Structure I
Amino acid sequence: MSYLALDLGSSFVKAAMLDIKNGIIYGRQKNPALPKLPGKETRHEIDAELLWQQVQDLVDSYIYHYDPPEGILISTQMHGFILTDDDGFPITPYISWQDNRCLEKYDGRSWFERLDEIISYQDMAKTGVRLKPNLGISKLYTLLKENNFPSGSSLCTLGSYIIRRMTGNDICHITNAAPMGIVDILHKRWDPLLIEKTGCQEIRFPEIIVENRACGVYSRGAAHIPVYPDIGDHQASILGSLVRIDEDVNANIGTTGLIGIVTEGYHPHDCETRPLLGNYYVNTVRGLFGGRDIGVLVGFLEDCVTHITGSHVQEKLIWQMLHEMPDDRNPVDSPLCIANAFYTNGVIEGINHSNFSLNSIISAIYSSAAREYSNALKSIDPLMHAGSIVFSGGTASQNLSLMRRIAAEIDRPWECSPVQDEVMLGLYRVALLCSGEIQEMQDTREKARAVKIKE
């Protein structure tokens, strides 16, 4: 019994077959995600029709080369959306989580500043998130202020857009709806007050579901395959890290970084609270140090080598060198101090004649990252009850020095997640629930731990 799993990320589109009978993940593919459309630097849009074609071609290739799967499972990047017409065809591009149009100035003020005046902290209390520029609500508000759309246009998350194109049904899982910032996560519904305040009354929203029932059927030739709800990529990843509920900390460091704890029941702290499955939630802090911050340093080093030697060095070789550099941190305090938010507004201070070396800079970056993760953990676990740290994500798994530095700062034992592709293992656990073989999410953990991945 095999399921087809899709992972639609911002860097790659991945797919694999999940054999839940024999405990095997096989037939993996990894393709580059589509590039952003040309335009303003603040705008990050993807051609929605091409995106659908990419997914459809990938699914059809699996149907052709393998026996038809028992179902299709989807995980996607969050915080983005597409507006569609009555038939589910796009009338806007996919507007990604990386889009910052709401920060563009209009008559001296940004649309986000205007939105911040309209929506109060109390208004957001049931959403599990605070109002931020990268929430879907901020981009949607800006889009509607800048454009006129036909009444009855439909909003789709990336996952619900794919589900609608596959099945014709307008359905979204709670884990992908909530990051829009317009969802009452306790009552599992779109929030009517926030819809009114943002002027979205004429927009139609997908049905929110919380269970694992099929959303419809994808038909291709003689194959008629159930399509299951879209799961947010963070939730799928934290399932795949196999953290223990109310015990372990997950530090997921990929393009950006997150730290989170899975709780049974709704127990919010000074952080975001994301719905998971059933009565489980993830208390998390996101936007932490990640690969894109290191990427700024990689770009600087690449530029230095090119100008000094006249030769081009491959970017991947610089990444490999940085990941493999030993952590030779000097126990004596150094005045070199780095605020490592290089992707936005990083700062390097305390440079002197003896400390401005590559090793010192890397060490200071890792120290800054460790403090950032330690402070974030206090927001989600103020009494510091957490047990082990489970690291996941591509940036973490390749960088032993970074993981050691964070674990030392937090002062907890640590381990890596059992596989590097946590999303696929997380979807494997979801497949067990969809099949009916296992009824409760926590009961899927041990079976997932025994899964083998075939290259």
Structure II
Amino acid sequence: MNRAGAALLAASALGAVNTLNARKSLSREGMTGVVSFFSGWLTSELPFHAIGVQAIGALSFVRRGALRSKAGLAALWLTAASWATLVALDRQARKQGPIFDRALEEAFRREDVAGAGTTTTAHRLTDAEPVTLSRKRIAMGPLTQYRRRYVRRGDGNIAYGSAGRRNKLDVWRRRDLPADAPDGSGAPVLLQVHGGGWVIGNKQQQAMPLMAHLCDRGWVCVSINYRLSPRATWPDQIVDVKRALAWIKDNIAAYGGDPGFVAITGGSAGGHLTSLAALSPRAPLFQPGFEDVDTSVVAAVPFYGVYDWTNRDGTGRADMIPFLAERVMKIPVDRSPEAWDQASPMSWVNADAPPMFIVHGTNDSLVPVEQARSFVAMLRAVSRNPVAFAELPGTQHAFEIFDSPRTMLSAAAVTRFLETVRQSQRTSSGATASADEPSDRVPVPTP
């Protein structure tokens, strides 16, 4: 028996299964869904890296004579088919630019929003920027150290609250961006909220390519830590996001930013917090002790977010509710239904929602894309502002964490969305969604 051939066949079969999972998630439930995410995420975003790793492993077996057996030859054909699929995944990712373009064009050309006779024609979509898919950046993948490039000495780990390291933020900006800009002349600002299931994560893990892209275009970005469960109990997380927004409004001008133009983004749990913060400006229950502070944002871009903790329409994951009850809320749904409802962005959907750009992958094995579709439909039914939705085929959760073709295309699309809102604010009075008066809105369950 040729052991090298058998070993190569086993390794090739494992690689083929991993490729199939990257093409279409093999599970979306429980721990198997988590495993499916981790392997599919890296492989679908970095397919040529996967080919390289598999090639190195296969070469060691070939040198030991694996191809002198039928098993080894079968492995060769299986590997070839797997690699061809990985190449196809790369091509699919590179062709998703038009998906983003169509999402933005549909949102900004949609008329008669919510049947109220209002239109979105005041938002003239800016021209798309050319995107260069740099081979060097893609090859570097997750190794690029963006923070060192954009966070100056003294701009990192700034306290915005009293919760120690969990209330620290970083200010990202281009080296030549002037500080202390006069009122109204500062750079637009983006707040980045990390994900991690409300229990893990930090400000140095997500959206680095997006923030670097915006900084290169003259933006100021702020990434934050916030309190995490189980040490923290909801609503600590959203209170911290609101407190960070308050800090930005009070302090960002000293860093060259415009406190009158603050947008927000985040992925996964950060997408949940992003959408909830955007839909609940100055809500007293999320701003204890600073109820009168303006925490409104002019736009929101949630990536692969969780939009309902109660799974009211069955589009979410049923196994998320026990996790939230034990680790985050620390109280069952039936004992505090109002608190669970208040924690769900779907409950806060309203006509005054700021412009929103929701991005989600069809291959997401942690948060079903169906919930994003439902949330988008609810927003579009009532919002007076544009609601863009990019549904990305073959795309896993957390796809934009490091440089990949899809990440670069999404960064360009988000920039186009935000700069369209920015241009609208400059040219049309009342184009922003900021709240001039405190909001006493309470969440109303939506069927």
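No value in this document is a laboratory result; all are computed from the given coordinates. Note that the coordinates shown come from a computational prediction; the quantities given were computed from them, not determined experimentally. Cβ atoms are built from the backbone, for glycine too; each structure is taken alone.
A value of 2.0 was computed for distance in nm of label points 7 Å out along Cα→Cβ at positions 149 and 197; which of I, II is the source structure? Here the read-out was taken from I. The maximum of distance in nm of label points 7 Å out along Cα→Cβ at positions 69 and 109 over structures I, II, that is, the highest value, falls on II. Across the set I, II, relative contact order in percent (Cα under 8 Å, 6 or more apart) reaches its highest value in structure II.
Ranked on Rg/Rh (Cα atoms, Kirkwood Rh), for residues 213-380 alone, which label among I, II comes first with the largest value? Ranking I, II on Rg/Rh (Cα atoms, Kirkwood Rh), for residues 213-380 alone, first place is I. Using distance in nm of label points 7 Å out along Cα→Cβ at positions 277 and 293 as the calculated read-out, with 3.2 as its value, let me know the right label among I, II. Only one of I, II returns 3.2 for distance in nm of label points 7 Å out along Cα→Cβ at positions 277 and 293, namely I. Set I, II, criterion FRET efficiency 1/(1 + (r/R0)^6) of positions 317 and 405 (r between Cβ atoms, R0 = 25 Å, to 0.05): the highest-scoring structure is I. A value of -10000 for helix-only ellipticity at 222 nm (-39500 (n - 2.57) for each DSSP H run of 4 or more, over all residues; to 500), calculated from one of I, II, originates in structure I.
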